[in-house]
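**Student:** Following are the structures in question.
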Structure 1
């Protein structure tokens, strides 16, 4: 992690936002406060969830004077000043007042400071340390590598009333939920060879919104947009928790992008990282010379996997900071949900730690009791205040009840990533087709525990980096077989119970691993094979949205039924998806082998009339297009049970869907 401290620079990056305005450094700071006694008490008790209305910078008029109010929490500081271009970065020019209630809150109103000013807090900290810190509550920061905060608000005139009124249905567990995961910088760049080349939020909107709409995804998920100093962290090592990154523009530009997605009927999920933060000098680490935001005991406070620091979930002020932050993105930016990163690392004291590197909790177990309490309060608060959103846990273990309500002793998330499905599915599809019949349990095991949680099926960015290879080259066989296998896998994913998540580039079978420094391989769409894959995913999204049996009961035991398991030794699998109206039932038959299977027999009950509505071997998808079912032959074999024998043709490495 980059650890820069350019505190003494005269930052001028903000000029593009507003002209610099110099303030008479001799002008005193006014002793002014936005906090009530109740605010302070709730902040300290971990029950204040609107801190963004109080902390940070606020452009106000006080006694007929325009200026900016500043407030920061630094409980072990002996002096805090605001420094910036407006006072020539003079350490003692504008000293804040510390509240007398021992809350550790420093505040004050500086006349003449307007919107668009770069600033930091100069902190005389514990043990005589002197630190220059960015504002944890700032809504805008200088573009990296500069590190100052900027006085700025979040006001935006929203025009998404229609979406907001209907998003409860759009985000419901009984509606189609198909997510396109996006890294905003590298989805598309003005110069694909230049990692310093960024589209603006407006340019991203103009390109990404119609693309997601064309592809038929119901939601996008942005990898962390919160301000972060190092591109190589992908946003997961954040310093500005209350600010959309300035790489692409202002908070209002970000809001306009969300607005545009909503007006196109697409929900916006944000990656959110309450699990750890980096040690950059201008960030949260050792904020006032002590362990302010992180645990002081490094057995809990240091994260060995990411060389970062863990929030102190036991401290009321930190809990208020984090839950306020989650609310902030739903409140000020109309986020339709949060995907919470690295939940497993929060729950367990021994996560990535060897014996002797962690201390059991008071009951002798490995659970982080205060983190568990924080997560429950987080979900209760979000679903209370925004009942029509979703929270999604990236949690890879068998921790019980992750997506169960807190009143049932669950953690309260709406959904959980199904990492077991992802690993087993990729292991299965990597296997040579001739050997797949030996590991059928890898394929069928997911339904043994599927109803334990509300699962999202993720094929995320983590699966196409660090030598894991792109999705296409995980598949065995020659070029045609690789594409056929991938179409087969995606058909399985979109017809399996649960919501879906697909990382950008996977939809057209990117041929190289994702690289955050460049952009997606858009040139591949000039090849019929990759264009066919893109169209296949587009039609799978359409299938998912248009067939109620694929989503109405996607989290209910009555929504799925295995067929033909006795023929699993042939690596041919069949299952039924069931909706609220049985006339909407859908049959899915997957041929995992390289042999065409003509006149394959499958047995169903109650219905004898079926039609093929999807075939992954279609010529439009770069399949052969020569094995399909213009009509399905059905024979009543048991009148008492209304059992029918269907005779169908199955393409090699292909899937057919019948209705």
Structure 2
């Protein structure tokens, strides 16, 4: 529903319209002016905030244009009730509003046409298109940003002028306002017209695609990360950006939705967004040998159809959820898992994925996760992270602990003796589908805030005000610099963003360094006894891992990732399966403390944190880490690069065989008879490596 302020503004605006009608019927010019001001201000506030409620109003026949039209009609009613129906100002008002709405048709058509013509068939980042095709500057932001709202608000001059004319009994003021509205509307339309013709129009799709193919021919990409999904799923491709930057082959990212491109995190890897399936299938991807897929979606078929590359499912997490053994995975040449556990999941699920097609490559993204901290021995209270997953798309009680156990978990942690610090970081989707989950989240937040207030009032919890202020000042400095670096890195205009979207490596490196500094400053900006509710993109989940001594979570990839730290963890049996059955069904909890819905097992978790030397599950965590995530050596990124190289050679061998087979005698020739010496040698090396 939006924030409380947005809801209040929407209610205030809708109540002001009946007041407008009453003021017109009475009639009362001051009351009408006051109510009109409320409607204008509330409307502007909601649009400025980008409120969800604005779009909801249009669903109940109270859209933007309707609201402005009603206000204008009520002004005409006011004039009639004031016995001004025979006055020139009355006819001037009617003529003005008719002419004004007449101008809105060409205005809407022009803005739509400009946006459509500036929408690229292929949008890019980190690709030099400017040297290959001419892309003109976008129209000034003032012309297209919230254009409909700006155009409609030009009626303000006429509204104010007419009301002033009535109040002061001066028709001249009214006609000045009327003339201003019509003139400004006309000038707005004329200002847009140059951008629909001549050199201010971006090149057509054919020229843009030709330029992209020219770049592909020069760059010769070898490994592609392919992704399609909703705007909320950008995190699934973001987690692979750093890995793509570390590849030893020439990487590239292919996206299918503009919303994903707009939400994509910063990267130096070339990015191509191709919304159209036909355009994608016509791109020259002949040099690509390995395609990596982070999600199982229908649009994958547009690249899966290309036989000259090998296709690999790498996913976007490692967990015991059913999505980790999707039968769709059969379409890929290989499925890459972190460790042995992923291989075994497919064997147990028996969904048609062959064991020989599964390759264990580790999880390169887990490199930033640090091991056990030594801070608790220095007098710092242990930190326990509660990171529940979201409620999911169904009402399965096993989806999240938040609904049935969340409050019990947080209450017990807050009441722990000796005390611990609680970090509560809910899943970004929490509450998006379930009102009960949102309510539970709000109650947990309130609990934490209440305990923080009690601790702050306790003289035992002293605060180093000076150090806190220094950290806060450092945070402000870093955030200001990050904002500076962000300026100019994105554009609302797709054509201009593609033209100017080359990566600035120095800026990228500075941003990465500042984010690390921000993280350090953030944890220093509050006392170590203060509990925290952490939402938003920063600090990241892995940053929370690194400052925590233990974690409580649910069945999700969060658990598998935390296991990389080697720290104690607990998982909630939200479905009430019982500890043994819960462990049998979920590999990642085999070295976990199992919590029931009353969270009674938390004492065992806290004991492992306070006395690590007597932790009964320590050895099991080491073994499970290797089983789930693979060995520590060689490093995961090295395993990943080796897997990419091996599969690229396999693809090259296949392609050489096809070329030779065709050259020798067509499709009826056996591949073994057609392979040249070079291809046979590569095949032998590959098979030898696989046997070893």
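Read-outs throughout are calculated quantities, based only on the coordinates presented, and are distinct from any laboratory measurement. The shown structure was predicted, so the numbers you read here are calculated from the model rather than taken from an experiment. Cβ atoms are built from the backbone, for glycine too; each structure is taken alone.
**Student:** One of 1, 2 was used to compute Rg and Dmax of the Cα atoms in Å, and the answer was 31.2, 100. Which one was it? Don't skip to the end; give the middle numbers.
**Tutor:** Values: 1: 27.3, 96; 2: 31.2, 100.
Attributed to the structure labelled 2.
**Student:** Here is a follow-up. Taking helix-only ellipticity at 222 nm (-39500 (n - 2.57) for each DSSP H run of 4 or more, over all residues; to 500) from the coordinates of each of 1, 2, which one would give -16500? Don't skip to the end; give the middle numbers.
**Tutor:** Values: 1: -7000; 2: -16500.
This value belongs to structure 2.
**Student:** Here is a further query. Given a value of 3.9 for distance in nm of label points 7 Å out along Cα→Cβ at positions 397 and 477, point me to the structure among 1, 2 it was derived from. Each step should come with its number before you reach the end.
**Tutor:** On the way: 1: 3.9; 2: 5.4.
Label of the originating structure: 1.
**Student:** Assuming 156 is volume of the Cα convex hull per residue in Å³, for residues 37-164 alone as calculated from a single structure, say which of 1, 2 it is. Walk me through the numbers on the way to the answer.
**Tutor:** Numbers: 1: 156; 2: 145.
Matching structure: 1.
**Student:** Ranked on percent of Cα pairs over 22 Å apart, for residues 141-292 alone, which label among 1, 2 comes first with the largest value?
**Tutor:** Values: 1: 45; 2: 62.
If we compare percent of Cα pairs over 22 Å apart, for residues 141-292 alone over 1, 2, the biggest value is for 2.
**Student:** Where does the value 5.5 come from, among 1, 2, when distance in nm of label points 7 Å out along Cα→Cβ at positions 53 and 469 is the thing being computed? Walk me through the numbers before you get to the answer.
**Tutor:** Numbers: 1: 5.5; 2: 3.8.
Only structure 1 yields this read-out.
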